[in-house]
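Take a look at the structures below.
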Structure P
Amino acid sequence: MFEPMTRIMRLAALALLAALTLTPALAWPAVFCVQTSEQLRQAMTTAGSNGQDDIIRIHSGTYPAPAPQPFIYSSDGAFDLDISGGWSPGFDATPCVYNDGEPGDTLLDGEGNRLVMSIQGQAGEAGEVRVQNLTIASALASPSSGALSITGPASGFGGEILVDRVKFSGNQGPAGGSAIRITGGNKVTVRNSIFAFNSTGNGQGVVFASMSASDQGFYFINNSLTYSFHDVSSPSATTTSGLHVNLNNDGTSQSRAYIANNLFWANETDDTWLGGVGTTYVYNNNFFFDPPASDFSDGNMSVDPQLVQIGVDFTPAAGSPLIDQGRSQPTPPFPVPRPFELDWSYGLQDFDGGGTTSRLEGANVDIGAVESPFKPDGLFQDRFEP
């Protein structure tokens, strides 16, 4: 009498088993906890070929870059990679439990004679790469590579690359991009980062970005770029010691650049140079020199930033004109497809990250990499106020 029901249950079980068999298995990311330069090198190499998402957690400490090649990652299909510094052990000494360090606590060191890191996007691939919460310093760049190099093919790479809360300091090289050199990469965002005391030999900027016509574009958001130098004895109209951007148009499509909420100050020559053929947006920056020519521009200024200690502490001091003067990030609903000028964010944390301030403390975001704890009137922000 129970046989028909038993048969039905068996058939149902077989159907469920077949469904589970046909359903792709959920792939968890591979997590690497690194505490030496060799472990970091191996983790980045493995991440480029293991066919899954990867998370690399770097313990607070100093990591000399390897030689002759730097730390290298080559994109792996549509899989993502997240690299972050500032990790520390738990109470039971288990490594990489807490991410409580600031960017200065994790140093990737070029030691004055070599490159530090290379991120390479490949044609036909579309993963996301994030480099966060660390310092890249003392690199000797080459004519075609920076302390951090981001490269992509002329076409065919559909991924995204984010550099967030990274300090670039004391890097030098003969060409543009001694701190960070970007040649392609589809959608590249550099935000909440500090550039200080870097130098370029040929006057093409310590930050160099050249985007192909098929790339979505380049975003430079809420950074502080100061004390940048070059070795050009007779500067021309195109010489810059700060940010150099070159855009391209192939007659069908063109690349774009969005420069917003940045502090450019105490640089040797022009803060920025925007060239090539593309669309440029320049909003709510504080420039030491004149703002660059652009297609769209608003809210830019040139005033003493009044930092706590420029070159050392980039926090806007009480009464700083940078407080609440940034451009608000886009908010939904968004059109589909999402336009380039609406496809950016300044994130949840400022450069200092785990400190007393978040990225947005007042009515508007501040200009620069660090959010001030003060209101425009000089009083402390009260995050509990309505």
Structure Q
Amino acid sequence: MANLGLGIIGCGNISTSYLRLAPLFKGLEVRAVADVNMEAATARAAEFDTKAQSVDDLLANKDVDVVINLTIPDAHYAVTKRILEAGKHAYSEKPLVLTLEQGVTLRDLAKSKGLAVGCAPDTFLGGSHQQARAVLDEGRIGTITAGCAAVLNHGMEHWHPNPDFFFLPGAGPMLDLGPYYVANLINLLGPVRRVGALTSSAEAERTISNGPRNGEKVPVKTPTNIHALLEFHSGATINLSTSWDVWHHKRNHFELYGSEGTLYVPDPNFFGGTVEIGAKDGTLTALEPWDHPFGKVNQNHNGRELANYRTAGLADMVAALTEGRDARCSLDRTLHGVEVMTGCLKSGKTGKFVTLTTTCTRPEALSPDQARALLR
């Protein structure tokens, strides 16, 4: 596979993951980075031995085929639109957009230009989540009737030096962390029919407790406590809870209840972990991990051993362009996920269920051999 040239717009914290991990994959070669803050672009370019450019120059760079949008959520739509207007394929950090209408505009623009748009998260391509997918596809826990998914903590202001955007419209726990859970639910169960939710915020402002802005107050302008009910076209009903108002809890990240047993899925925010099956007789079995390359530990994060293969979805999109097939982190699945999450927020405002207007298919499963084929 010939390399496609990558450009990155947005040189904040997340850019280090893309720059560090992209070289693991075939077909990916970072050729330039850009940021509205040229000093940030220059520093990141020096760190990873690539070229720093202005945003305009990067979009005009003929050596760049795919542009990765790593700007703040509020800028995602405008920047991705500029990428497409420049004739480049686009891959965005989540969320793709903040409204369904913005997503439809991007979809129509991409289609008119024959360009591809992909979007994170790609953690559902991880070894543990693909193993869970295989368990479901093999019928080992029967028909899924219900389930619970929960991402509950006390927010971002404790570790992020500039957490303001996390508490603005377009972020909050639903749009910041919810994409990992919603993408994996679509991977496992397919599309959602309708959603309902209750939403609130425990605090009107949060206090930064790290870095040079320690003690500074940040206003909260989006719900930080969302408890949703998702009805899938398959008939399954899933409770999805996302909150930054929780100090401690004992809930599992992800449980699916089937006619033949219960499936315990590890944290969708990561690629690895242990899949467990609870059987009818009450026994709980931890499955031997697959020999899947995207489940192998490759990072130590604050003393925790993790599998981190972010950019796998980008690599799959690039391979899909070459092979003429559907990308797993495709625009239609991303757009459906956006409507699921914004529908939950809308339901929280109106007090009514929201019937979705978009749909999608489940992404193709990613076997260990298919994953290995994406790596150098």
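Since every read-out is calculated from the coordinates, none of them should be taken as a lab result. Remember, it's a predicted structure, so these values are computed and weren't measured experimentally. Cβ atoms are built from the backbone, for glycine too; each structure is taken alone.
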Item to check | Identity of the structure behind 9 (criterion: relative contact order in percent (Cα under 8 Å, 6 or more apart), calculated), options P, Q | outcome: P
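Which structure, out of P, Q, was log10 I(q)/I(0) by the Debye sum over Cα atoms at q = 0.13, 0.18, 0.25 Å⁻¹, for residues 144-231 alone calculated from, if the result is -0.38, -0.71, -1.19?
P
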Item to check | Among P, Q, structure where mean count of other Cβ atoms within 10 Å over residues 96-103 as derived comes to 20.2 | outcome: Q
Checklist entry - Which of P, Q yields 18.1 for mean projected area of the Cα convex hull in nm², as computed? => result Q
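When mean count of other Cβ atoms within 10 Å over residues 64-71 is computed for each of P, Q, which one produces 24.6?
Values: P: 15.9; Q: 24.6.
The read-out was computed on structure Q.
Which structure, out of P, Q, was helix-only ellipticity at 222 nm (-39500 (n - 2.57) for each DSSP H run of 4 or more, over all residues; to 500) calculated from, if the result is -9500?
Values: P: -2500; Q: -9500.
The structure behind it is Q.
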Checklist outcome for this item: Across P, Q, FRET efficiency 1/(1 + (r/R0)^6) of positions 120 and 216 (r between Cβ atoms, R0 = 35 Å, to 0.05) reaches its greatest value in structure P
Checklist entry - distance in nm of label points 7 Å out along Cα→Cβ at positions 176 and 208 was computed and gave 0.8; which structure, P, Q, did it come from? => result P
